[in-house]
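Computed from the coordinates by the stated procedures, all read-outs in this text should not be read as laboratory data. Being a predicted model, the structure only gives us computed values, none of them experimental. Cβ atoms are built from the backbone, for glycine too; each structure is taken alone.
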Structure I
Amino acid sequence: MSKDATGTQKRDIPWKRYLTLAVIGLVLLLFAYLFAVAFLPRWWAHRIGDQVDGKFGRGIGWGLFYGIVFTSVPLLILRQAFRDVCWKPRGTFLLFAAVFATPNLLTLGVVLGNGKTAHAG
């Protein structure tokens, strides 16, 4: 700690540590994004393809099931997040809503994706 002109103690901020942690975090986020784009659409399409087994009726049934369940559950969770609660439960509700919406987001990645893995899926 150092003192400023008025004689009060001033806290030194470890900028190098914060900057290093920020750069490491950004690199990890980049790798996570690249993994998600390169692997997840194909993986999800194969899982759904295994469930459907090439049958059109099964595809419609499973599609409706996933669409209804994994849209309504996140919306119900989000409803709880926007009630008058403090920020920690709100963040937890938002995280749970994102996790429960993952099947719809993966399907959206396969449908709208323009990469090689989305086309392969």
Structure II
Amino acid sequence: MRRGLQFAPELALGLQQSACAPLAIIHGTADEVVSPRCAAQLAAQAVQSLHRGGIEVTRGEGPSSGPATVVDYRSSDALRVRCLEVAGLGHEWTGGPGGHPYCARGGAPLTELCAQFLRDAGVLIR
């Protein structure tokens, strides 16, 4: 996790020909456990999975969300992948009650960012 995959990310798909489900990828700029390369490789793998499933996507800037830089991959009809790079976030989940390893009270509202992704992707309906 500190260096990313040692091989091309699409090779991990094997012979899989179906598209992946909507995917949110979150990475903190201060994460000392998981390399930012892992997030980029996961995004490349998801895009390749969508392509294999017959879904073409375009990359573009996502909605402004405070502490995160957002890149969206959309097909003509839906949000398919969202990459969120959160400034200053380490290897922890923030914005919840805290009290557990790798969970911190305060910080970026990651649960809300995920819920917003699910709403934007049409998976979670209010």
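Out of I, II, which one gives -7000 for helix-only ellipticity at 222 nm (-39500 (n - 2.57) for each DSSP H run of 4 or more, over all residues; to 500) as computed from the coordinates? Computing helix-only ellipticity at 222 nm (-39500 (n - 2.57) for each DSSP H run of 4 or more, over all residues; to 500) on every structure in I, II gives -7000 only for II.
Consider the structures I, II: one of them gives -0.68, -0.75, -1.05 for log10 I(q)/I(0) by the Debye sum over Cα atoms at q = 0.12, 0.13, 0.18 Å⁻¹ as calculated from the coordinates. Say which. The read-out comes from structure I. For which of I, II does FRET efficiency 1/(1 + (r/R0)^6) of positions 45 and 93 (r between Cβ atoms, R0 = 25 Å, to 0.05), calculated from the coordinates, equal 0.65? Attributed to the structure labelled II.
Given a value of 23 for relative contact order in percent (Cα under 8 Å, 6 or more apart), point me to the structure among I, II it was derived from. Derived from II, not from the others.
Each of the structures I, II was assessed by mean count of other Cβ atoms within 10 Å over residues 29-36; the largest value belongs to II. Largest in distance in nm of label points 7 Å out along Cα→Cβ at positions 37 and 61 among the labelled structures I, II is structure I.
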